[in-house]
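Got some structures for you, see below.
Taken together, the values in this text are just the output of simple stated rules run on the coordinates, not laboratory data. Predicted model only: the values in this text are computed from it and were never measured.
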Structure 1
Amino acid sequence: MRKNKIRILHVAQAAGGVDRYIRMLLKYLDKKKFENILVCSQDFHEEDYRDLVDSFEQVEMTRAIGVNDLKAIKGVRALIKKHNPDIVYAHSSKAGAIARVADIGLKNHCVYNPHGWAFNMRCSAKKKTIYTAIEKVAAPFCDKIICISDAEKQSALDKKICKEDKLQVIFNGVDIEAYENGVHGAVKRRELNVPENAFVVGMVGRMTPQKAPDVFIKMAKQVKDKISNAHFIIVGNGNQEDEIRKYAADNGFADRLHITGWVDNPISYVELFDIACLLSRWEGFGLALPEYMMAGKPIVASRVDAIPNIIRDGENGLLVEADDDIGASKAVLRIYWEDGLRDRLVAQGMEDVHNRFNARRVSEEHGKLFERL
């Protein structure tokens, strides 16, 4: 099977964004040079990887730290021995810990991509300390750590996770070709009961504290008070949904809030937006941002972590402080009212997504790293 190909065994626990990232990476990795094996949790689906991997294996892995991890380490180690890869590539914090322990003493190279450091999340000081300690202990057991933004690299250096020469920045990307060659207008406004002439402000993201849907809905109230035909779309699901719906109902605009729930094609809903928001409280990268640019939408985003690496205030989007619903509403209204601003932001965003955030470039940079190792 190998024929001088470099065999890479990917280990992944968290689905969602990591799943999309791996699929995109594998799609554009040179199949003449690389052979790919995926060892993943029960949250992944084999049919999604049919033409992308040479072998698909599943091991039960859970997000929470617990006794099950020992079983997962044993299972992953057995599969590393079975497939004998040249490189083990661990994706996200949990898989990173499991894979690096499982790989101790085996003769291959190891690469780790945290996809956003766990210690940068908003959580208790105790949890941050634990996550930092785990990363420091595990860092010697891999050859390279891939950071998805300059901000991620800087926070690794600030926390003294490892020496700088172990860190490599490879910016995330989006599959521009698939989008441009795909079907557009698949979802119609009427399917969500949104009037054709509505001014639509939307966000893509889970309704959890990280993505700040509570800030989005407070911003929405202020915008609807100024724009009579404003409607709001949240693409995603999450445990704050009831709270978000209640706020809209209590403030008299439940009929203008449209929540899609989990969807496979979020970009089709982004096409319905007039303005796209990402008001996260923390963000390792914020893949929604280049997706918004690719769909030609002006952006309002929070000035946290990696987001200023992607959005330059006033050039390809507008930045506001985290938790600032008033600032977010002013930014939305500025795009609505200010002549020419929307078109300038969109044009620059379109240029940036092609030059800086193309998925092909992500795979090419990975390919060079794998060959060097």
Structure 2
Amino acid sequence: MDLEREVLLQNYARYPLVLARGKGCYVYDLEGRRYLDFITGIGVNALGHAHPRILKVIREQAALLIHTSNLYYHQYQGPLAKRLVAASGLARVFFSNTGTESVEGALKMVHAHGRAIHPEKYEVIALDNGFHGRSLGALSVTGQAKYRQDFEPLVPGARFVPANDVAALEAAFSERTAGMIVEMIQGEGGINPLTQEYVFKARQLADRHQALLIADETQCGVGRPGTYFAYQRPATVVLPDIVVAAKPLACGIPLGIILANETAAAAIKPGMHGTTFGGGPLACRVALEFLDILEELLPHIQKVGGYFHVMLNELARKHSFVKEVRGFGLMLGVELAVPGKQMVLDAMGEGLLLNCTHDTVLRFLPPYIVTEKEVDQALKILAKLFGKVKPGP
């Protein structure tokens, strides 16, 4: 920690914990103390740590071919793209490295699509409290001033509207609108799901104005809600034009995706976009194995996620400072009437890792392999911490 303070850019407010290894749902520090991991690298380590099937694939592929660049073919991009097309209902795939990079590519797609219709058709509607990444383009459509203010002016054309406000959404759309970007369940913004009415209206308005609807599934998708993607949840089934995702797809090896229908994909012509590392053989082969495992786990995610939600609500009823429990599957948030940062530190002291977003929302992103036993363990720690809170008048 001292060495990092001396030589690293000081942009992270790290917790005072050095992790040395992980196994299953747990990580261990340098002294061997065990922590129940309910944040999973902010949703990345979705199969926990050291999953035997993933380790086997990594060892085998690392000995064969790690990187080729996109100058050449390799044997895993095509099969992975086919799996993702089938799971998503879309037509084509672009492989990137991160969610932010995928958002950048999707925004380029939207701009190219809009400008092909009219030079002034470049506006992108985004949501208050949304979060889409740290690059200038992604920040431009991130609806939280604390992330944007130090870097303005950003890319022009973003219009922000409140989530789930249909009237504001209708007012924001115009002939200048080229696209709209949404998280079906806002993550960094406080685990806020979009309503069925709002999602359907967004799809309807995008169609009416020849605009592309982007679903940012970087945190809320790829299995976490109990379906492959959050836009496939029974309450809000709608097919976007573009889907971006990343986090759990290659189990800790960087891999992002842009999924697009033929209309959106046609906006990107040869030479208009590319990446050096995206879609390498190691990442793609791991992702194929991950999708095999995920297919087996989806019912489990729904079952254990439902149990966790019910038990969090039971705990909430005992404490007046808990305002609401939100989320689906294994993406859950507990909104407090008190600041949550100290509770995250106290939980760490008790052997539970979680984090706090939007200052007062405890965020839980457990691994997909979690069982009711580990959920009970986490709830026991939370009950202990909640019992120490002295709410104000």
Structure 3
Amino acid sequence: MRYELLIASRYLAAKRKEKFISIISLISVLGVAVGVCALIVVIGVMSGFDNELRDKIIGANAHLVVEQEGGIADYDKVITEIKASSPHVLSASPFLDGQVFASVGGSMQNLAVRGIVPKDESEVTKVAKYIKSGSIYGAADGGMIIGSEFAGRYGLRLGDKVSVVSPVDGAASDFKVTGIFNSGYYEYDSGLAFIGLPDAQELFAAGDMAGGISIKIDDVYKAQEIRAELQSKLKFPYYVKSWIDLNKSLFAALKLEKLTMFWILALIVAVACLNIASTLIMVVMEKTKDIGILKSIGATNRSVMAIFTLQGFMIGLIGTAFGVAGGLGLGYLLEKYQFIKLPRDTYYIDRFPVDIQAGDVAVIVAAALAVALIACIYPAWQASKLNPVDALRYE
């Protein structure tokens, strides 16, 4: 062990007359630990929100969507072309979206309706897996699949009737509830319903046209690359959008919020590292005689600077280690026991999702240690400049 590291380690364990400095060092360690712990937990929760929201959105929607201005008439032919155009395409299904007014028990509510082909839709999205009662195939026989929040609000069960008003001619059509789904995403569960594609075509007077084609691919994170590939092969008048394009503003806002929270909470670590600087300044004042003796027996300015830099860095390292342990532990407890509940109508989900990623932890640790190291430079430099004659003059 180099003597600089040995001396720095001994200075961390203060003697009785230096208990005040020891307490200040402990406060510095705790400050860094709290800051790192808070950063890990908050960034983990925000990553969890991001992933949870992405899963919910992708689960009820396709990875890619092909549309044409005015609708797609020969959608079966286009689907065949899409499947043959790329090995990344796993399945495709036509759909037709629209807005209607739903009448239940004398109450009217705006409802988003999607016409689907149940068999094909179950291969493209996770809607069939989200159904808690009934079946997605009921939509093919004049049935309607509604969300759990919508069903709970109006007390609807399987077999009940929902009357919808066509936005085209104002005619009312009755649909029997043949399925209730729960995606875990409040916006869908409260305001989205599925019916058969022929029923949607009649409801929206669309003839034999589909509004678009949903596509499932083998890698959702390559959606943009595959989108560009499909677009180049389908060409005009078709245009292809990915799940990223359809939710660009939402995910951009989440990314910006995550970055903002990182810098705000990083200030906690910065303040704690200022405590490290103040601790070192007091240690340097306390160890003036020691510095003079070290220099008088041959210690260089660089060695003296290394001693106090190492001491401050060790304070930051110990605090960071405790912070990482606390952050990982708290994140695990939040994820496992879910003791904090959220209102679903506000946050779309009902719990704190936690996804602590190794890359985020590495960035936080590197940032904390870098700030701690920077905080050590000035007091260590001042110690290295101390003249041994001045240090020992009054001793």
- Out of 1, 2, 3, which structure matches -0.22, -0.65, -1.07 when log10 I(q)/I(0) by the Debye sum over Cα atoms at q = 0.09, 0.15, 0.19 Å⁻¹, for residues 182-309 alone is calculated? 1
- Query: Comparing volume of the Cα convex hull per residue in Å³ across 1, 2, 3, which is largest?
  - Reply: 3
- Working back from 15 (relative contact order in percent (Cα under 8 Å, 6 or more apart), computed), options 1, 2, 3, answer is structure 1
